[in-house]
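Right after this note come the structures.
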Structure 1
Amino acid sequence: MENVSAVTSFILTAYTELEDQKYLYFACLLFLYIFTLLVNSVLIGVIYIEKGLHEPMYLFICNLSVNGVYGSTSLLPSMLSHFMSRYYEISLTHCLLQIYCLHSYGTVEFTILAVMGYDRYVAICRPLHYHQLMSPRKAYAAIVLSWIIPCLYFALYFILTLQYSFCGRFIEKVYCMNFPLIKLSCFDTTLHNYVGLALIFVSPFSQILMILFSYAQILRICLFVSKESQIKAIQTCTPHLMAVINYAVGCLFELIQSRFNMSNVSYKARIFMSIYFAIFSAILNPFLYGMGIHAIRVQILKLFSSSKSK
């Protein structure tokens with residue numbers, strides 16, 4: 001191994017498949033990034049300004065939008081710069097930073113969604129104890145922990161990646177992710193792969209179980225309440241449930257196309273599947289919550305109507 005020259009930069013080969021229309025892709029991604037920043041900023045701003053929205057559910061929604069900005073910023077500026085480059089090269093340092101940001105974004109997203117599921121469970125199943133179980137202090141603690149724990153959790157696993165040197169230079173993606181990078185290591189990574197698979201069952205599997213438990217309890221309660229209460233529960237839970245499904249599908253796309261042979265699927269479709277989780281959740285979540293929740297929708301409409309009248 002002493003004669004191996006360690007690689008310090010990589011070539012993202014997937015961009016070569018997009019060269020024929022790279023300026024169109026650049027324009028589309030630039031629009032999506034600006035639009036993502038705009039819609040999430042509006043939602044964050046409305047929740048921050050309106051004191052009546054300083055309740056746990058709305059604070060969690062705000063937190064989800066902050067994470068959406070974090071995730072899209074971890075990916076899209078890098079992709080935009082590569083579309084304007086002819087070499088599609090990324091340094092090892094930048095690659096490792098992008099891996100950490102994207103993986104921590106994904107883990108934080110599932111954690112926030114799990115906390116939001118628990119919040120809906122308490123609000124619907126234990127309404128008399130809601131202000132005790134979800135006090136402002138506990139809500140802020142949940143927000144802080146929903147960032148700290150996932151970031152530390154992935155960091156402990158990521159330390160293993162930092163120990164490797166790499167012999168291959170070609171990554172068949174438009175961005176860096178941990179599994180494709182590890183495959184380029186100069187050393188045997190079997191143990192590392194097993195650890196990675198095991199950690200997937202700890203997180204996000206534990207968060208998904210928490211969400212399923214919350215909705216199972218909500219469904220059980222809804223079977224024994226009035227029609228009006230059922231409708232109210234459905235209206236409250238629908239945006240969150242759709243956000244969970246949308247993000248889970250995006251992560252499933254990325255997991256399948258990264259770890260399994262999908263030669264029967266077109267290359268461009270695989271690229272779209274790989275970026276779905278980091279782009280479309282950040283775009284759809286503000287619409288799901290901004291338009292789906294009456295209290296937020298009223299404040300957004302009030303904000304735009306007042307700006308037009310000036």
Structure 2
Amino acid sequence: MDTIRPCGCKGCRTCLLCENLYGIERKDFYSLYKAQNTYVYCPQCDLAFKGWDVNEVTQNHPNHNPAEGLPFPGVLVMEDFLTPTEGKDLMKKLDEMPWQDSQSGRRKQNFGPKTNFKKRKIKTGNFSGFPEFSKFVQEKFKDVPLLRDFQTIEQCSLEYNPTKGACIDPHIDDCWIWGERVVTVNCLGDSVLTLTPYNQDTSRYNLDLVEGYKDTLEQNLLDDKTLKMYENIVVRVPMPNRSLIVMYGPARYQFEHSVLREDVTQRRVCIAYREFTPMYLGDGESIEKGKPVTEIAQRFWDHLSKDWSETKEQCITAEGS
């Protein structure tokens with residue numbers, strides 16, 4: 001639907017407001033996925049076990065039988081990544097900044113370069129760095145072995161409001177500009193990340209570019225034979241309040257991920273962090289194009305003194321989960 005909608009939705013993206021206003025029928029991912037062979041990932045076991053309800057399955061630990069578990073490579077869940085005090089203070093300061101309406105019932109605060117995924121072009125735009133109060137989160141990444149060399153070049157706060165039917169549809173984050181490690185820090189509310197295998201058109205999401213840098217990945221991608229065992233399988237990953245979630249390797253590139261409307265039962269706020277692909281790093285072919293962005297990404301500023309009129313054109317189309 002191409003109608004300009006007051007809620008911020010466009011195209012196939014919808015929320016409860018525009019669905020009711022325009023009579024839009026939304027695809028029922030919840031029923032579709034629940035009818036399939038469903039598993040829940042247990043962070044303590046690093047295995048997925050049959051079931052749908054995340055709390056029911058994860059609370060059964062340590063009684064899980066490893067022989068019944070399904071390997072699911074490329075996911076890291078760290079509970080209590082933020083302390084209660086850090087989470088509360090972070091939320092207070094996020095809410096001191098303006099939120100902008102986004103798609104599918106979400107609101108956002110975007111800080112990063114201006115990108116055109118179809119033309120594969122990047123500009124600094126109005127990108128001027130990140131809020132000073134969030135710097136400690138990036139500093140905490142250094143204590144996580146998987147993220148010790150992670151250089152944030154895009155930071156996006158996302159709010160999910162259940163009264164708006166907030167969600168994010170199945171997708172893979174763009175593979176031309178955003179690197180392997182897709183990081184989410186949950187600041188408020190529990191939710192679930194739902195993953196389903198993707199084996200369709202590789203021109204979508206710029207997945208065709210991964211072939212050129214797959215040898216640099218933290219974890220090898222699954223071969224066709226192994227990937228076949230995940231057909232018609234849905235994997236549910238818990239996203240507890242104050243936790244850190246990282247997708248990389250197979251989970252990042254070979255599965256679509258979503259946050260279902262039914263899994264947003266209270267206000268949820270998270271911050272998504274993105275890094276460059278290898279093409280923009282080291283001796284990559286686009287290193288010079290990436291340098292201005294990387295330099296700006298070292299800056300932090302006081303959110304209370306920020307001129308927010310500058311940020312109106314800063315928002316980009318991609319958002320985290």
Structure 3
Amino acid sequence: MLPFQSYVNISFFEPPAFLMTGIPGLEAIHGWLAIPFSSMYTVALPGNWLILLAVKRTPSLHQPMYYFLSMLALTDAGLTLSTMPTTLAVLWFDYRLIGFNVCLVQMFFLRSFSVAESSVLLAMSFDHFVAISNPLCYAAVLTNNVIIRIGLAIVTRATMSLFSIPFLLKRLNYCPGKILLSHSFCFHADVMKQACADIKVNILYGLYVVLSTVGVDSLLIVLSYIFILYTVIGLASPRERIQALNTCVSHISAVLVFYIPVIGVSMIHRFGRYLPHIVHALVAYVYLVVPPVLNPIIYSMKSKPIREAMLKVLRGKGQG
């Protein structure tokens with residue numbers, strides 16, 4: 001490798017690869033940490049694929065709410081597959097190298113699946129609102145064609161909102177001595193901080209993406225639940241109110257599991273520069289690893305039809 005001084009006169013430098021840190025300060029016990037991470041991935045991937053198979057093989061689940069749940073499971077599986085290879089490579093084998101272009105691809109899919117999950121949670125809140133406020137028109141409003149269009153809109157939104165970020169990072173001049181990432185995967189904020197250039201455009205665009213996707217979605221979800229509560233309060237009996245609210249428990253749990261870490265990551269990257277690196281790492285892992293693990297557990301526990309369908313699949317009795 002050429003000494004650092006030999007890079008001084010080069011006007012533009014793009015690193016061939018980055019070094020991933022894993023969990024800063026805990027490198028000595030990465031092998032032990034690999035066990036719980038492997039366990040979580042083992043729960044996340046089969047759990048979400050099991051939901052997809054359960055909905056596909058059970059005709060009684062061919063309803064809008066379960067189609068949206070399938071979309072959530074698909075985004076969770078994608079999010080898991082985006083982080084799993086590099087995370088386990090760092091923790092199990094101490095393989096910390098990731099190519100620059102591979103890093104950008106991973107970052108794109110991480111952010112795209114995150115935006116898609118936010119959009120799916122918003123669609124699910126709309127589904128609950130229609131089901132509670134106007135149950136007689138539920139099937140007429142959320143037809144199969146409408147659900148397909150919503151799914152296509154979610155994919156298009158996630159792709160187009162993140163499409164420019166890899167190119168914005170490619171145009172930057174990077175510091176030869178700064179190739180160490182803070183995680184075992186590629187974050188936009190983490191990568192752009194390695195540049196020896198003005199990153200104001202990257203910061204502003206990243207903020208725009210967060211506000212226009214996750215920010216807008218979270219506000220609309222809150223608004224939808226305000227309307228849901230208003231509708232529930234108008235129901236005749238307390239039993240009807242409890243039944244209506246009980247249908248929303250799983251979705252509310254999924255929203256909290258996703259949005260609390262997202263807000264934490266955004267706040268820490270922008271305002272927590274003096275916090276220990278391990279705090280940044282742990283919040284990022286909670287954001288990317290925990291929701292795909294918990295969502296199948298939440299829905300299998302709270303939804304009897306999903307739980308029974310999943311058990312049928314496991315027993316090999318699902319209908320083709």
The value 2.9 for distance in nm of label points 7 Å out along Cα→Cβ at positions 103 and 151, derived from one of 1, 2, 3, belongs to structure 2
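Could you figure out which one of 1, 2, 3 the value 0.80 for FRET efficiency 1/(1 + (r/R0)^6) of positions 31 and 255 (r between Cβ atoms, R0 = 25 Å, to 0.05) was computed from?
That value comes from structure 2.
Name the one structure among 1, 2, 3 that mean count of other Cβ atoms within 10 Å over residues 175-182 of 15.8 was derived from.
The structure behind it is 3.
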Of the structures labelled 1, 2, 3, which one yields 2.0 when distance in nm of label points 7 Å out along Cα→Cβ at positions 111 and 191 is computed from its coordinates?
2
For helix-only ellipticity at 222 nm (-39500 (n - 2.57) for each DSSP H run of 4 or more, over all residues; to 500) computed as -4500, the structure of 1, 2, 3 it came from
2
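Every number in this text was worked out from the coordinates using simple rules, so none of it is lab data. Remember, predicted model here, so these are calculated numbers, not experimental data. Cβ atoms are built from the backbone, for glycine too; each structure is taken alone.
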